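Undergrad: Below you'll find a set of structures to go through.
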Structure 1
Amino acid sequence: MSLPDALTALAVGARGTQVTRQVHGSPCQLPPQASLAVYRTAQEALANVRKHAPGAPVTMTLSFGERQVVLNVANGPPPGCADDHPAGSLAATGGGYGLDGLTERAELLGGTLRAGPDQHGGWTVELRMPS
């Protein structure tokens with residue numbers, strides 16, 4: 001299965017989350033470890049939306065460039081919540097090492113991972129991997 005197809009399947013299977021998907025550029029074959037890093041990053045980003053911003057809209061963009069592949073997963077705030085909203089009921093689950101582990105994996109493969117709040121009250125995860 002191609003990486004865009006795998007991410008589409010992941011987005012379609014994201015329970016309780018509406019995910020808009022976009023692919024830019026010509027998809028290329030990545031080394032297996034890089035493809036896995038992209039997939040796992042998308043998986044973790046969607047899990048974090050479920051935990052911390054249930055019901056928030058998500059945009060997942062996969063961009064293929066000449067020298068790098070960029071995955072961007074951005075969500076808005078949960079519907080009907082102010083900026084200081086409480087986390088979702090799943091927020092207390094998990095060990096909290098997901099993004100740290102993915103950042104380490106990206107760096108080992110020559111990439112970068114950035115995650116943090118955006119100016120609209122949402123959250124963005126961006127992975128850049130050499131292609």
Structure 2
Amino acid sequence: MQVIKIDPLNKTVSYVDIDDTLESIYEQLECDIFTCPITLDNKDCLYVDDEGLLVPEYKGAFYFGDYPQPYFGNGLIIGTSIEGDNQDVLSSIKNIENKVKFLPEHTGEYLLEQMKNTGFTFIPM
């Protein structure tokens with residue numbers, strides 16, 4: 001399955017091929033838990049590390065579209081069928097590049113520390 005990977009450490013947006021498995025998504029995102037905070041008009045979804053603010057090691061950060069909070073770590077854009085199943089991404093690299101703004105390392109690390117120091121509490125569901 002072809003998806004788009006957002007790699008904020010290397011500041012790249014590229015197509016990658018993954019298996020249609022949770023393990024493949026976890027591997028590309030380099031995380032243990034992920035979430036889908038944004039669904040695009042064409043039903044492509046942005047997947048990010050759900051614990052991006054909790055990781056001890058800075059993995060880069062990016063803004064996506066008009067969403068005001070940065071995402072920490074990799075992002076994946078994955079297509080979604082009408083039934084809700086994963087499928088090849090419909091968005092183009094250019095379209096996603098226009099929505100992504102990478103944070104400079106010093107800015108991203110600073111924001112991560114500031115957000116961690118705001119009293120943010122992780123409450124398991």
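Undergrad: So helix-only ellipticity at 222 nm (-39500 (n - 2.57) for each DSSP H run of 4 or more, over all residues; to 500), computed for just one structure, reads -6000; which one of 1, 2 is that?
TA: The read-out comes from structure 2.
Undergrad: With P(r) over Cα pairs in 5 Å bins from 0, in percent, for residues 53-108 alone coming out at 4, 14, 15, 20, 22, 14, 8, 4, 1, pick the structure among 1, 2 it was computed from.
TA: Of the structures listed, the value fits 1.
Only the coordinates and a few stated rules stand behind these numbers; no lab work does. Fair warning: this is a prediction, and the values are worked out from it, not measured in the lab.
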